1. For which of the structures I, II, III does the calculation of relative contact order in percent (Cα under 8 Å, 6 or more apart) return 27?
2. Where is distance in nm of label points 7 Å out along Cα→Cβ at positions 33 and 113 largest, in which of I, II, III?
3. One of I, II, III was used to compute Rg and Dmax of the Cα atoms in Å, for residues 49-120 alone, and the answer was 15.2, 42. Which one was it?
4. For distance in nm of label points 7 Å out along Cα→Cβ at positions 105 and 137, which of I, II, III scores largest?
Structure I
């Protein structure tokens, strides 16, 4: 049983303990920070051989994150990691989404998206599609649990990262007459700072070298300017931690309040 060293995350420990026992669990592993910490947590709790990570390539600009996901799975020795081709989703989303390779939509900064309920980084119905495919995969390997690192405490929000969204999708899945699969989203009400506390409590910050949160990476380095980078950097700084990944810009890690007006 995994135990956390940080008092502020005891409630998550309790939430994990309350999960039903499982022989196999599926983890949706994008290669980003949220899903990477989730997968590490699952390995700690269920055992590496019982965690089946899956990733999706939908022609996202940050497709290098899939390579990071593979590297993480190799280091923590999960069960087979699979990557599924969803290029059709990228083709559909390309005209309106800044997050798809080859799009004409400009990538926003954190200042552009603050308070925006649906910024241009949104991929239409992506999470519904990915979660549904993950449940399909879970049924084929006789698993009843799909884990996702969804969380809603970003500086901007998506409708398909909320509790009501997860509950609604679970209600649909419950119509399955022979094999029930549930979506588990224990990070849903946490912030990225909370997630990093969990990772620190597992002594696993160094494993985040195998993650990438950037919407606009170049040569494997995060831009340090997009909304996703901004949130990640700020979370590390508030905990006085240094991010183990490379950035295209110099980050003053020990500066608690970073001035984003210059990015």
Structure II
């Protein structure tokens, strides 16, 4: 099956790149055929609610109106209840129910709040900050993303912060090779300059842990070249086989996936 988009017409994202690496069939369903998702994994649902509440929290902090933890959790409860649709939310680990996941999100927020109150450690520069940038001088390879929080520390370092609600915490080696926040650093360099010190920060909320990493100019140049090469590979790909793994249980396209005897829709001519 041939790609549905002409080469270099697409603005890429970390999610788009990762989807191709994880499973080409899923990539085709989501990004080429653009098959809408009719369900959402409960883990992603909780993550969205927690991200929304933290964004709102820092908006209030920016107005010198730090809400109490009680108010934060009340807002989380309201958002969770308003958006939770039992017909649409998928719970793969059936030993856990709705209340378990509701508490998981509340615990993430409580840990973060108690650790960082009164939230005056850094100056917030952006929330859900959109970056759109070129990987090459000709502007043929474009990448975009949304950064959970951009802030400046007291020593002048800009931090690119990311919130994680899953319980898995990667190793130091894995974080030093992580692509997403490093790509965002390339984007922010266009706003703050390549000489601006930057730090990558991950908040593992379910564990109450924070991890940091940094990138040298040489590492960022390598990332730029590697990402361009990956985009070239994607644009040249004409076959999109499924890659079966444990992650398939969480895939919204499993029921139409040929690897599980599903019948995918016909692609447009």
Structure III
């Protein structure tokens, strides 16, 4: 796992004085609960359709099935995701933050455990003129909390690693994937994930997406280690015990 040293990036403010802080190379966003409001109801629907308890990871369960049942289960989950698209709503501050990042020419990508159709629906509906490239969905293996998706994005951007990136998400899987990749992490806090605010994997906490504008203007600075708790007991494998693990 990457070091928990306090991450920082140079200010994006135009005309800011020179600094020794490194340049921000890009931002990776989760989708559900981050770019759009959480749709927690669909995860309960998925588990009912698959006949699995809340403690079982949906994607891992599907992967464990024999091929014929795997295809049926995958389509059942995709059907629920398609139905949920109709009620997608943008996070407060979504458009303002993306307009700012585009103005500052900050590369943007998505790393999600959703499949591509709801992702494209969200972007086409709420951010039709704001580019995200690449968009990494669950078709990319392994999914979060593995860091592979974030590291793939870094390579696509011509970077040797993810140290110049920020991962923005709302779950322990987002924070763990970002930390393991070596990226800075930002938690978008909501009514159910507050327990992650002081987690050792969380570098900074925001309440709205556009809170990031002022933070990036002045120069991103993560919290030091004394402001975090060791929520995983030093064992990365027990993420499901955290207050909010990615529901999918």
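1. Going label by label, the one that fits is III.
2. Largest calculated value belongs to II.
3. The value was obtained from structure I.
4. Values: I: 2.4; II: 4.8; III: 3.1.
For this comparison of distance in nm of label points 7 Å out along Cα→Cβ at positions 105 and 137, the top structure is II.
Throughout, read-outs are computed from the coordinates displayed, never taken from laboratory work. Because the structure is a prediction, the values reported are computed rather than measured. Cβ atoms are built from the backbone, for glycine too; each structure is taken alone.
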